[in-house]
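*Asks:* Below you'll find the structures, each written out as structure tokens.
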Structure I
Amino acid sequence: MDPPFRVANPVIRQSWLELTFLHWHFDPAAVRPLIPPELELDLWEGRAYVGLVPFILDDITLTKAPAVPWLSHFNETNVRTYVRDRHGTRGVWFFSLDAARLAAVIGARVSYALPYYWAKMSVHRQSNRVEYKSVRRHGPSGATHIVVEPGAAIERHSDLEAFLSARWRLYAYRRRCLLRADVEHPRWPLQRARIHTLDESLLTAAGLPRPAGEPLAHFSPGTRVRTGWPYAV
């Protein structure tokens, strides 16, 4: 799905590269207590989906500013679910975002009120496999070790794949105020992915029960992203 709008006044540009989507479905009753009362879970066939998404964040800077070496390139992993606000607008709620740059962690917490944590992280691509490693440096302990093998390109997204990947807003919470920021990027170029290694503790660190079964796995080489400033819903 292509973006339904353009962000009129983007403040941040970035690229999300070498990205893997891992999604588990949960009983909504296990997820609902972890999101603000102003939001409702966006369900698929009565199920709540939770994603674990590791990737490389590149060229992140203010829209009209040059990228800064080292600071504008680092690794990130987020844990997320999908929500609607009281107007029915769909978006993403982040349980946590781990990043390998302390300055980025502080900046995102201050500016977007997002629950970032500083972590030691690596992403390596060797032959036909991509390996992600992460160990949180502060906050609730959490770590990941993930190895995936990207497969065939998906020419036409299924309805579920569009539901999980075509998200154009993020929500956050600051001082009892729900915030929203609009996000614009092209349609995700998705590939099927095979999981070779999956060892993670970020979902339970977020307060979720341990997931059951294998997740849905997708890979993307990446996309360009523009993000607007957060504002009160």
Structure II
Amino acid sequence: MPEILEIDTHNALSRAEKQRRDVLRVNEIFYSIQGEGSCAGEPCIFVRLTGCGLRCSYCDTEYAFYEGEDRSIGDIIEAIEAYTGSLVELTGGEPLEQEGIYPLMDELLRRGYDVMLETGGHADIANVNPRVKRIMDLKTPSSGMMKRNRYENIQYLTTQDEVKFVIGTREDYEWSREQLALLKDRPGTILFSPVHGKLELHDVAAWILEDHLTVRLQTQLHKLIWPGVLRGV
């Protein structure tokens, strides 16, 4: 009678889980000027991860939906340390769709980096290290993804975090204005960001002033510095 081999499924699953947490699918790592948010204008190291479950109408990084390669956390850290500076942004795609993002954030913090996480607002942010600055979208009507907003995330926001509304129409602006009551004083910064090339900055500026909103008008600075350049900026 042949010997029956017992398979340790628990350890096999543990090894698979560890591998998922040790490796991330990376689209690009680059050094540039931060173009958005409260750190706009500062040199920043960007790690763009592959994959996103959203399909926003105005998305300008569709190449990150599928393109990328598997890289270990150690390899990613080594690439980051090749650049000068302490500011790192983890973006995508959607970083929170990969389990490895959590140990990567923790390791960057341990090494003294200032870490920012750009997230689309549909993924749970509850388990993100509170020392990470979360920049979270609330998707507007013209994005086509408004139904994917995870409003439960609002309760986890702190005054170091930022919430971004990407605004493509007057309807988007009015909808965003109505959401401010939900946010109250939780995020430290609220960004109104007109879709580049679709809505004029001066129009959104006029609406903000007319309504006396305490928000920050944002443009994508990197698109003004490097017009027409889609990657690595």
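*Asks:* Name the one structure among I, II that Rg and Dmax of the Cα atoms in Å of 19.5, 85 was derived from. Don't skip to the end; give the middle numbers.
*Replies:* Details: I: 16.5, 47; II: 19.5, 85.
Matching structure: II.
*Asks:* Quick check on the output: 2.8 is distance in nm of label points 7 Å out along Cα→Cβ at positions 55 and 167, derived from one of I, II. Which one produced it? Can you show the working numbers first?
*Replies:* On the way: I: 1.1; II: 2.8.
Corresponding structure: II.
*Asks:* Let me ask something else about it. Suppose relative contact order in percent (Cα under 8 Å, 6 or more apart) works out to 18; of I, II, which structure was it derived from? Kindly include the intermediate steps, with their values, before the conclusion.
*Replies:* Details: I: 26; II: 18.
Traced to structure II.
*Asks:* Still on this model: When Rg and Dmax of the Cα atoms in Å, for residues 151-198 alone is computed for each of I, II, which one produces 11.4, 33?
*Replies:* Working: I: 15.3, 45; II: 11.4, 33.
The correct label is II.
*Asks:* While we're here: To which of I, II does the computed value 1.00 (FRET efficiency 1/(1 + (r/R0)^6) of positions 39 and 135 (r between Cβ atoms, R0 = 35 Å, to 0.05)) belong?
*Replies:* II
*Asks:* For which of the structures I, II does the calculation of helix-only ellipticity at 222 nm (-39500 (n - 2.57) for each DSSP H run of 4 or more, over all residues; to 500) return -2500?
*Replies:* Details: I: -2500; II: -8000.
It was calculated from structure I.
*Asks:* Sticking with this structure for a sec: If we compute distance in nm of label points 7 Å out along Cα→Cβ at positions 31 and 175 for structures I, II, which one ends up with the highest value? Mind showing how you got there, number by number?
*Replies:* Values: I: 3.1; II: 4.0.
If we compare distance in nm of label points 7 Å out along Cα→Cβ at positions 31 and 175 over I, II, the biggest value is for II.
Any read-out appearing in this document is the output of simple, stated calculations on the displayed coordinates, not a laboratory observation. Note that the structure is predicted; figures quoted are calculated from it, not measured. Cβ atoms are built from the backbone, for glycine too; each structure is taken alone.
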